[in-house]
Structure I
Amino acid sequence: MKKYRKLSIREWALEDRPREKLIANGINTLSNAELLAIIIGSGTRTDTAVELSKKVLNIVSNNLHELGKLDLASLKKISGIGPARAMAIIACFELGRRRNISDRPPEKKISGSRDVFELFQPLLGDIHHEEFWVLLLNRSNRVIDKVRISQGGISGTIIDTRIILKNAVDRLSSAIILCHNHPSGNLKPSDADIRITNKLKDSAQIMDINLLDHIIIADNSYFSFADEGLI
């Protein structure tokens, strides 16, 4: 029986090579595996770059959101993905995350909880520790700035009301919105979340600053205190 030799990418038809396909037909014609193959640059002795990329995507059930959550150590556990390839993948997702953040103008007007979610989800949606942020708004509810107040572990972070209010006063904010993430994926506010929200609302009112909402983000979903009538 005749044995068939496995073709390398260079031996594929031109229209099937990721880089050549991109040049000839445009970026939108490439599959996720082909895009990932360009990022990792090369394959292994047993797999082409595209085949290796398919294996990586298969591990996360072809979910790019889940792939973006993998850290360096997790990626290096995948057969064929060494430190260089793992760092290339992480750098790619980080650039995409920063692009999402930078594309949002600082003067964005906040009209509801969805606007806050879209502003913070790229920052908080897929990190593995908890962070607490405050959104500073002017009298027209346009964004002055967003400030990270604290970061902690998987289950919580320390919040100092004085630091939050100092940021608001220093930037002459008329209103603030609180935002933090739940790495566990559970959107339900904890008793501590409710207590700090009520405490900040009362403290801010003394200084004529309105606490408009408190948003909890978990992956691609969110919980709004204002929408649920808790503020």
Structure II
Amino acid sequence: MDIDITLPKSWRDMNQAKLKYFFSLLSLGFSSDELKTYCIFRWGDLEVVSQIGNSYMLKKGRKNFLASPLLIASCMDNLSFLDEMPTYPTNLRKIGRYEALPHNFSEVPFKKFIMCDNLYQGYLATKRDDLLDEMGKILYNSGRIVLNGTERISVMYWWASLKNYFNSEFKHFFNGIPNGSGNALTGEQVKATMNAQIRALTGGDITKEKEVLAMDTWRALTELDAKARDYQELERKYPSKK
């Protein structure tokens, strides 16, 4: 008997319903294996009929079939990508009636990127949920939005995946900042990094700060990446003495 079970092969295959279900399981603290098992049964539209020895009688539609733990484990291997953070901006497009900003931060003011990144670094350092709540207000453009556990996890995944994406798109700039390893910055490092970014874009002219903060995030990061590339090239040609 052939049983057709279709599972997503990557983060890009995850629709909004699958993402929301996955984030809800994460918020409940399930282990990786437990999480994948729940996803297989939910997304595969499977139902446990009974246990027979070490195996399980499962139902899909009108068909019943026997599944061994080994078979279920082999299905879990297909969801191994869930153990890794997405490398492409991955988010819930709407929370309640609030719509998200563009998932890749295209045409979003650089000021919002800086604010969210500061909050994210604070969350990494303290694990304070209220910082994710503040990020949610910015990311969904509403000071009235209230996040639940599932939605907080989604905000964290969105920002982490966005940073992963930016690490590949703007590798000269992001490889040169202190948290390239993914560790949280200290408060002083966050402030220093933010000020260095703004100084680099204004050329030290404080009258241009407002203009810089209003820049499109991609334009700002493109400029910062170009400046970082030029600096790294100079360092390669004329290494500083230490």
Structure III
Amino acid sequence: MRQVILADVDAVARRAAAVIAEAAREALTERGRFLVATSGGSTPWLMLRFLANLDLPWARVELFQVDERIAPAGHADRNLTSLKRSLLDQLPESRGTIHAMPVEMNGTDQMALDYSHTLALIAGNLPVCDLVHLGLGEDGHTACLVPYDPVLDESTATFAVAGVYAGRRRLTLTYPVLDHARRILRVVTGAAKAMMLRRLERGDGTIPAGRVRSDHALLLADRAASPDSNT
């Protein structure tokens, strides 16, 4: 895993936006479209605001969610609410297509079936995204792959409904999708993440984030999250 340590949250968000834009231009040149999946979090919302200001052919961008909370439409707990505000509402009319996780459907089985079908239709039966953006939780989780959840052992399904975490059931992409992405972009900021970041850097497979394939990953972190780095 390649690492770049930057001064602060703002610098990380700006660099992350630039990395996504670079991956988009490469994918659009080579394959005519850009398939990207993004996670939630305060730094990612800033990242997406910066991304919205970059010149990209948004009509050829297919945007997926890495994870989502089961909550009503427009609720502050929904990643989609912040994703729309940070990115989609800032784009021109020719903006890309957002494939939102279907958390408003009745029944978690139907949610999983619907989004798995969407992924297969657009990205293949074993979906291949051009870039997947991931964060890192203070407990070592990434996406909604949280410690001790049975979803961690899912090796065939591309999409799953996880258990209750921080008061909400959640939907998440699984390891098979994350591991088949062409690029992984990890964004980690804040001193509270420092301990887990050190474990991630060591390739600690006992934390959920450490089980994601890392040979094609770029980690962007601020100095607060990586205080011992001289980068």
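Laboratory data are not the source of any read-out in this text; all were calculated from the coordinates shown. Small disclaimer: the values here were computed from a predicted structure and weren't measured. Cβ atoms are built from the backbone, for glycine too; each structure is taken alone.
From which structure (I, II, III) was log10 I(q)/I(0) by the Debye sum over Cα atoms at q = 0.11, 0.13, 0.16, 0.17 Å⁻¹ calculated, if the value obtained is -0.67, -0.83, -1.05, -1.14? Derived from the structure labelled I.
So if we calculate distance in nm of label points 7 Å out along Cα→Cβ at positions 70 and 166 for every structure here (I, II, III), which label has the highest result? Write down the numbers at each step before the final one.
Values: I: 4.2; II: 4.8; III: 1.8.
Sorting by distance in nm of label points 7 Å out along Cα→Cβ at positions 70 and 166 in descending order puts II first.
From I, II, III, which structure was Cα extents along the principal axes in Å, for residues 102-157 alone = 35, 20, 18 calculated on?
On the way: I: 35, 20, 18; II: 28, 22, 19; III: 33, 30, 21.
That value comes from structure I.
For which of I, II, III does helix-only ellipticity at 222 nm (-39500 (n - 2.57) for each DSSP H run of 4 or more, over all residues; to 500), calculated from the coordinates, equal -9500? Present the calculation step by step, with values, prior to reporting the outcome.
Values: I: -12500; II: -16500; III: -9500.
Among I, II, III, the structure yielding -9500 for helix-only ellipticity at 222 nm (-39500 (n - 2.57) for each DSSP H run of 4 or more, over all residues; to 500) is III.
Taking distance in nm of label points 7 Å out along Cα→Cβ at positions 150 and 214 as the criterion, the top-ranked structure out of I, II, III is II, with the highest value. Looking at structures I, II, III, which one was relative contact order in percent (Cα under 8 Å, 6 or more apart) calculated from, given that it came out as 25? Comparing all candidates, it corresponds to III.
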